[in-house]
1. Kindly point out which one of P, Q the value 4.1 was derived from, the read-out being distance in nm of label points 7 Å out along Cα→Cβ at positions 85 and 109.
2. If distance in nm of label points 7 Å out along Cα→Cβ at positions 77 and 101 computes to 1.9, which of P, Q did it come from?
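What follows is calculated from the coordinates using simple rules that are stated; it is not laboratory data. No experiment lies behind these values; they were computed from the predicted model shown. Cβ atoms are built from the backbone, for glycine too; each structure is taken alone.
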Structure P
Amino acid sequence: MGRWEPNASGRLREAAMALYVERGFDQTTVAEIAERAGLTARTFFRYFADKREVLFAGSASLQGSLVAALEAAPGSASPMRAIAAALDAAATLLGEDRAYARQRQSVITANAELRERELIKLASLSAALADGLRRRGVAEANASLAAEAGVAVFRVAFERWLTDPDEPDLSEVMRDSLDQLTALTAAPVTV
């Protein structure tokens, strides 16, 4: 494939993922990714700061979508209803390519540094959602609690969607997981 071919970013992402799966993240170099994509290392760095960014480049877009959906929720929506709107937006954005999501997750799971980066991403999502709830007038503690619960639902639902072939739609899994959380918190607490 010639260097002039379109979609350099997509080609680099596909080449990186193939190499990460074949050889492992640590054993793959930027030069090898670029070569597999039919590009130069210099072109790689036009699109990605480093080889980790191939896996995390969409984080800002995901966060922006979640916050925008939370902000677009009706003013009368409870904090958890606003979080549900954000989860729907995440499902729409992430639910299109399960095969890629599975590969990405397997690469992250196999590498401690990437697992840490994923946790940092989730903490950033939680902080952004909590901030959005505070801007809606939700008290600090309630905003933090709702945002953390939302991220927990996101993690559990996403993992369920990735591992269970009978789960057809990420949006449905997100809503079901949120309903399960609601049911769990409605039960009386006994100590």
Structure Q
Amino acid sequence: MVRWEPNPRGRLQEAALALYGEHGFENTTVAEIAERAGLTERTFFRHYADKREVLFDGADAFTEAFVGTVANAPAPEAPIDAVTAGLLAAAALIASREFARQRQAIIAASPELQERELSKFASLSTSLADTLRERGLDEPAATLTSELATAVFRVAFERWIEESEDRDLSQLIRESLDQLRAVTAGA
């Protein structure tokens, strides 16, 4: 009889990441992931809809933290300040740089996963723009702000996973926002 082990979701994620790295995303099956994790396929599907979702686990929490922080910002707060707080709240959910590096390498090697990631960012941007409009920001400012915010996150995130320095993601987000402010102030 198999001994029960805790954290099946984490074990599935760890197994998937290892197998995707070894064999590629396209060449890895759910059965292989479950077996490597010491679980059944049925257990896999209790936690994930498909093998792509293992890499996007936490995307809903990320969006909720980002958009929720913007939605709950004090009414007089400037949109850029609310967005900055949202970016920092969402970034705080990303704990492991090594996991992020491995995940991004797998996504970069798969057009299907790249498309999925772009879709997730588009959805995030739409949710953020809706929230900014609800806070009273007119168009096109709401859409521009949401698109810039997601771009700031992506640039800071890419710098974070590529850097050898031990700076945290929130610091790189602040630096990217400062650079954006400097560029727009000079316009």
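1. The structure behind it is Q.
2. Going through each structure in turn, the value belongs to P.
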